[in-house]
Structure formats: structure tokens, C-alpha cells
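Nothing in this text is a laboratory measurement; each read-out follows from the coordinates by a stated rule. Since we're looking at a predicted model, the values are computed, not measured. Cβ atoms are built from the backbone, for glycine too; each structure is taken alone.
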Structure 1
């Protein structure tokens with residue numbers, strides 16, 4: 001039997017930006033992509049909680065830094081299950097984001113602690 005040797009890649013497929021509750025305002029899409037490039041990652045995915053709204057900015061930063069960025073989302077279910085969702089296109093991520101947003105319960109955010117979309 002021969003040995004199969006796959007190329008080794010450095011990546012992170014579970015990154016949150018300032019749009020996620022666990023992020024802070026310094027975690028802009030451009031900063032995340034720039035840091036990934038500086039750390040020598042080959043590609044990344046942006047997976048904010050229940051949102052794909054920062055994916056356009058992340059993909060634009062990826063083009064600037066020449067690092068592939070996969071559009072994604074970390075879907076948080078009513079049972080507190082967190083599912084990392086990766087999408088083949090930005091359009092698919094944004095469409096799924098619209099469906100998720102429409103299904104979210106009507107809870108007001110606390111504006112001082114709510115993050116910003118870039």
C-alpha cells in the first residue's frame with residue numbers, strides 16, 4: 001500500500017469579528033484578515049454568530065491581503081448548539097443570513113455593547 005501525502009495547510013475556519021458578542025471593536029474584518037496573513041495562514045473563514053454581514057468586508061480584505069476568505073456563520077440554535085456553516089459564495093452566505101435574521105426572536109440589543117458591522 002502506498003502512502004497518501006496531502007499538502008499541509010495552515011487555516012482557521014472559526015473566526016469572529018466585532019459583529020459577534022464575543023468580539024470587540026478592534027476585531028474588524030480587515031484586522032482579522034491582516035493578522036491571518038501576518039501569522040502565515042493559507043486561508044480563513046469568518047463565522048460571526050448568527051450573521052454573515054461582515055463577510056463582504058472580509059472577502060474584500062482577503063483580496064487586498066491575497067488570502068482566501070470563506071464566507072461563513074456560526075449558527076446558534078435555541079438549544080444553544082453552535083454550528084459552523086461555510087458557504088460556497090458570498091451570496092449564499094448573505095441569503096442564509098437573511099433567513100436566520102428573520103427567524104431570530106424579537107430581543108432588543110443593548111446599543112452600548114452591540115458590535116458594529118463594517
Structure 2
């Protein structure tokens with residue numbers, strides 16, 4: 001049986017590049033910083049985001065609705081209504097099939 005030696009893994013980022021990238025990102029956590037880092041290193045934005053994520057410093061952008069509010073899942077809204085009205089699990093499950101806008105309005109009416 002012949003054992004072949006593995007070739008050394010190609011290094012995408014040197015330790016110096018990684019340290020500089022992390023420092024620059026921590027100074028300004030914005031999409032423009034990530035884009036500038038990618039352009040300066042000749043990498044894709046996705047590659048830079050992946051490296052910053054691996055270094056545990058990248059903060060993903062939060063998703064918002066069209067009105068700028070934090071997105072809430074329909075299931076969470078149905079669960080909240082179920083808690084207020086004291087519905088069973090199967091009733092809450094049925095409630096999740098309703099339109100989200102209607103569920104939000106019902107929750108708002110119950111809260112007031």
C-alpha cells in the first residue's frame with residue numbers, strides 16, 4: 001500500500017490579512033467596509049463575509065419589513081394570539097393558516 005503525502009492546503013488569507021480585516025471591520029461594521037476590504041484584497045464580498053464570520057466578528061444585517069419594523073414570523077404572531085385567548089395547540093396551528101396582516105390586526109386589537 002502506497003501512502004501519498006497530502007499537498008499543503010492553499011491559504012486564502014494570511015494571518016496578517018486576517019488581523020487587518022478584523023480590525024478594519026470592528027472599526028466600522030458596515031457593508032461598505034466589507035466591500036472595500038474585498039476590493040482591496042481581490043476577493044469577493046462573500047469570501048470576506050465568510051472569513052469574518054469564521055473569526056466570529058461579522059454581524060449579519062437584521063431583516064426589516066417594508067415599513068422598517070423588525071420582521072416577526074406569522075407563527076410567533078399566532079402563538080401570541082393563542083396565549084392571550086388561551087387556545088389549544090391545534091387551534092393555534094389552525095390559526096397560522098390565516099393571513100399575516102389579519103393576525104397582526106387581531107393581536108393589536110386584543111392588546112388594546
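Tabulated data
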item	result
Structure (1, 2) behind the derived value -9000 of helix-only ellipticity at 222 nm (-39500 (n - 2.57) for each DSSP H run of 4 or more, over all residues; to 500)	1
Mean count of other Cβ atoms within 10 Å over residues 26-33 from the coordinates reads 11.2; which among 1, 2	2
Origin of the value 24, 52, 20, 4, where P(r) over Cα pairs in 10 Å bins from 0, in percent, for residues 18-81 alone was derived from one of 1, 2	1
Structure with the greatest value (metric percent of Cα pairs over 22 Å apart, set 1, 2)	2
Identity of the structure behind 1.00 (criterion: FRET efficiency 1/(1 + (r/R0)^6) of positions 42 and 66 (r between Cβ atoms, R0 = 30 Å, to 0.05), calculated), options 1, 2	1
Source structure (of 1, 2) for relative contact order in percent (Cα under 8 Å, 6 or more apart), computed value 16	2
